[in-house]
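Student: Given below, in the form of structure tokens, are the structures.
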Structure I
Amino acid sequence: MGMLDGKVAIVTGGARGIGRAIGDRFLNEGAIVCLFDIMEDELKKVKEGCKSNNLRIFTVDISDTTSVGSAVNETMGEFGRVDILVNNAGINRDNLLMRMTDEEWDR
């Protein structure tokens with residue numbers, strides 16, 4: 001039994017890098033993991049390589065509230081709750097935080 005048995009987790013930016021590593025660790029600890037990412041092909045590769053039945057993938061544009069809402073609603077519809085949220089998605093436009101405009105931050 002893992003530390004996260006039965007917990008439902010959403011990991012944004014989950015198709016590769018840190019997000020994927022977090023998703024893998026959560027799966028190993030028994031969580032149901034919903035990976036959100038804009039890179040559909042990368043998500044499919046993760047799903048194909050996963051041996052767990054506890055992985056769900058969602059093609060989501062985190063900057064689009066409708067896209068996020070749809071994926072969250074689907075997750076809630078299937079599991080009834082979200083226990084863990086990892087907000088990992090994002091890109092840096094090579095700018096210091098204090099110099100970012102609101103528009104850059106929203107991306």
Structure II
Amino acid sequence: MTRRAALVERTFEYHTAEGLRQVRLTLSVPKPDRARRAGWRCRVRVTGLDRGVDTYAYGEDGMQALVLALEMARVILRTAPRPDGARLTWLDDEDLGIPTMLPGPPAA
């Protein structure tokens with residue numbers, strides 16, 4: 001992913017018995033999904049974990065693709081396999097600062 005295509009990036013700290021390393025999350029600018037000829041997609045990339053992730057979240061429009069990309073990133077980071085005792089932090093906290101995307105109350 002080129003820097004120009006990145007919408008947002010966040011760097012986390014991965015604490016293991018071997019030491020500290022950086023984990024980087026990058027979300028791209030949502031774009032129309034030309035391959036599927038419908039909807040939009042937003043690239044989700046995670047580097048620095050034992051296994052990197054490079055995938056897409058899809059939505060009906062750019063907003064939905066971005067919201068789903070944030071949720072996907074949160075789940076990827078929370079469920080990534082870790083060695084015993086390894087921790088992933090942001091600003092010295094295990095709260096990674098990516099909120100859960102919960103549905104709101106039904107429209108009146």
Structure III
Amino acid sequence: MAAFEEGTSLVLSRWTALQMAVENKWGGHDSHQKADQLASSLVSWFGQSNAPHYIDELEETLNDYMVLSFRTEIEDDSIEEVAEQLMIMHEDCVQGNYEAIKNMRH
């Protein structure tokens with residue numbers, strides 16, 4: 001799960017809306033910690049059970065977190081894009097494929 005944790009952090013670090021929220025402190029003085037907490041929460045969400053994970057639930061989780069923690073509505077398609085990246089990356093990690101994570105490191 002360590003690779004998935006790293007990958008999650010990499011995906012979130014490339015999410016422009018989240019980075020803008022952190023840089024502009026839309027979530028207050030602890031915006032950076034809130035972004036870190038989002039990464040931890042997502043890793044936990046994926047690791048909580050062997051039951052199927054649904055992208056619409058992940059999108060809702062991301063949206064709710066941005067609204068509640070950063071007081072911002074994301075109106076572009078980035079939530080869907082981030083959710084899709086995370087779902088694919090999780091499935092890849094389950095299958096032992098870490099290529100996407102390796103590519104994001106560069």
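Any read-out appearing in this document is the output of simple, stated calculations on the displayed coordinates, not a laboratory observation. Computed from a predicted model, the values in this text were never measured in an experiment.
Student: Figure out for me which of the structures I, II, III the number 21 belongs to, where percent of Cα pairs over 25 Å apart was derived from the coordinates.
Tutor: Working: I: 21; II: 27; III: 16.
That value comes from structure I.
Student: Between structures I, II, III, where is relative contact order in percent (Cα under 8 Å, 6 or more apart) highest?
Tutor: Details: I: 30; II: 22; III: 39.
Once relative contact order in percent (Cα under 8 Å, 6 or more apart) is tallied for I, II, III, the winner is III.
Student: To test your reading of the models, identify which of I, II, III gives -5500 for helix-only ellipticity at 222 nm (-39500 (n - 2.57) for each DSSP H run of 4 or more, over all residues; to 500) when calculated.
Tutor: Value -5500 for helix-only ellipticity at 222 nm (-39500 (n - 2.57) for each DSSP H run of 4 or more, over all residues; to 500) corresponds to II out of I, II, III.
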